[in-house]
Structure 1
Amino acid sequence: MEFSGFTDVPVIDCHIHPWPPWRADNSLDEAALKAKTLELVETMRRGRLSGMHVYGNPDHSALYLKAVNPGLFYAGGYAPWSFEAANWRDTDWPRYVESIVELGYDGIGEMGAKPVTRDKHTPLDSPAYEGFWEACEDAGLPVVCHVGDPEEFWSEEQTPDWAKARGWGYYKGDYPAPEELYTEVENILTRHPHLKMVFPHMLFLSPHLERLDDLLARHGGAHVDLAPGIELLHSISRRSDDWRRFFTRRADRILLGTDIGMSKTVEQHLARICMLRMFLETGDEFYTPDAADELLTRYELPFIGLNLPKTALTKIYSGNLRRLWGKRPRDVDVSATASAAEKKGHTGVAKALKSLR
């Protein structure tokens, strides 16, 4: 894939999973950490990225990436998803948020509410989370919060096979409806007007331009990223003129994100970067490239690029991220992070961090 023809401005990808979300094992060791570092740095080099914002797991592996590449990686500290919040009820949230910053994290996330059955879901606007939101707001710490999924996943007929294979269909069982999840979002933003939040995948509102525009107009701390769900690009392409005006008007509320990590190889990572840059920078019609991973649906209708002005691209590509997370990533306290990883039983990560001292 050729990247030399794209606009020459800094580009930071705000949505990277170095390892799958919700990892439960302690198998990462120094060799795996080094391999992942090389993979992501190679992706940045070939994809002409200036940096990445990576999502942290409880093992603090994201801080290893930061420590060995100063200034290259931002990282979000871990916080509970709605299906595990019950295990965090006794957390001293102000102290927890403070400790995240002390280790070297730049914000929180990804966390949130990937749909689960109602008996497992702790609403994000419930008392269980109130101390968390308040602590993040007081600290000025940005939170990446995934809420929901594509609306078609609540319909058996419309859910893609690849989503069904991953258990991402919510048409059987007692799942919260999308509107319930959006109500939780509205309540959080209303109660915490100074909270900085980034909602991945455009909050799955790409079929509903006017609703998303209204939400951003009413809540100054709300932002969205562009990470596929490829249905996002497909929906926008069906109203490309309207969305071009939206992107130009709301350029200070949108961040580039790819969801790298759902892709598995450097070539697949590059396909995601290339698709999004084509979509934002050109007016071309194009299709999902053959090199892309299977989660990026191959549609019959083409995507239609938005051909945004450079002023908008500069904000979307890096300006907004640096405004929210800082002009430069925080330094890592390697000794404290190694101790924190070891205390939680993540011996491989702890050993790798100790080797850096």
Structure 2
Amino acid sequence: MGKLKFILTCVTRMDYPELFRTVGKVHKITKKNSVGILADVVKCGVKYGAGFNDYLLCEFYNLTDAQRATYVTRSVNNAMTRILNDRDSYHYFDNKTEFYTTFAKYIGREWLDFSKASKEDFKKFMENRDAVMVKPESSSGGFGVNKLFKKDFASLDQMYDKLKAEGIGVVEDVLQQHEIMNKMNPHAINTLRVVTIVNETGPHIVYAHIRIGNSDRPVDNLHSGGMFAPLDLEKGVIQYPAYDKARNTYTEHPRTHTTIQGFAIPYWEEAKAMCLEAALVVPKMRYVGWDVAITPNGPVFVEGNNLPGYDILQMPPHTPDKIGMLPRFREFVKGI
């Protein structure tokens, strides 16, 4: 029933122009017949729950049916979320202020609930700060997140009014990144995405990736030009070259020229321990993606995600054997 509902939803909400653009991209890459490609995309949607973006990014056109069956697709990810997470508990992660309050032990910085702050509250918070990060109350993908400097405003009154007009929910200290992480890219906080699942035996880390900034924005998100690569869970080192959503592969960072594969993450053991501990804080949320920053004093949370994205999981440079992550998830989740 879940797969049928997924298919019907896709049919009614499909971005058909983008579907045909994707077919065109695959045709350009493979030189295969466009009608055949479209038929294969539809087949993968019906049989594996794969969206057309899954088909392109994971290069389903290069996979056998047996290999395709090992991939986490959109419908598989949605099914895991339904099995493991209670929608009534989403608010702990959807709302920035609630997340910061619930996981205060792991935030590691001062912040202001701007949605409730008076102008005097804001002025007091800004007294000894030259720059702050501002975030909407509810957002994802780094949208609406900006670093602002006090000197760029005529007054704190003007700054306050502007942020209120923009619907900012949180004003917070600018995180200081560990000097080793700065060697990769000093212009953005390069976060770790650590995904945990809680089952009958306790919390487990299923996988972890690093997301690396590659733009002038102070965020590392893929939607903002960032790249990503998987981490070795035992060693805390980057396993493969990085990849981005434009399907570019990077052996070194294009701005800092730091070699990516083999780069070691500081405080890795502490980061893992923090995520495993936090995974038990909200018992009805058993599948969470934690965004972790590494500071000079250790790991802290940037945010948590109640619907961990699956798009960075199984990219071609990171799956040389062409086997996806579904077997790994099945070690921890029954019924998928």
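General observations
- Entry that produces 4.9 once distance in nm of label points 7 Å out along Cα→Cβ at positions 67 and 155 is calculated, selected from 1, 2: 1
- Test item: percent of Cα pairs over 35 Å apart calculated as 26, pick one of 1, 2: 2
- Given -9500 for helix-only ellipticity at 222 nm (-39500 (n - 2.57) for each DSSP H run of 4 or more, over all residues; to 500), calculated: source structure among 1, 2: 2
- Identity of the structure behind 52, 35, 24 (criterion: Cα extents along the principal axes in Å, for residues 147-242 alone, calculated), options 1, 2: 2
- Of the structures 1, 2, the one that 23 was derived from, the read-out being relative contact order in percent (Cα under 8 Å, 6 or more apart): 1
- Identity of the structure behind 3.3 (criterion: distance in nm of label points 7 Å out along Cα→Cβ at positions 107 and 283, calculated), options 1, 2: 1
- Label whose coordinates, when mean count of other Cβ atoms within 10 Å over residues 75-82 is calculated, return 19.5 (choices 1, 2): 2
No value in this document is a laboratory result; all are computed from the given coordinates. Being a predicted model, the structure only gives us computed values, none of them experimental. Cβ atoms are built from the backbone, for glycine too; each structure is taken alone.
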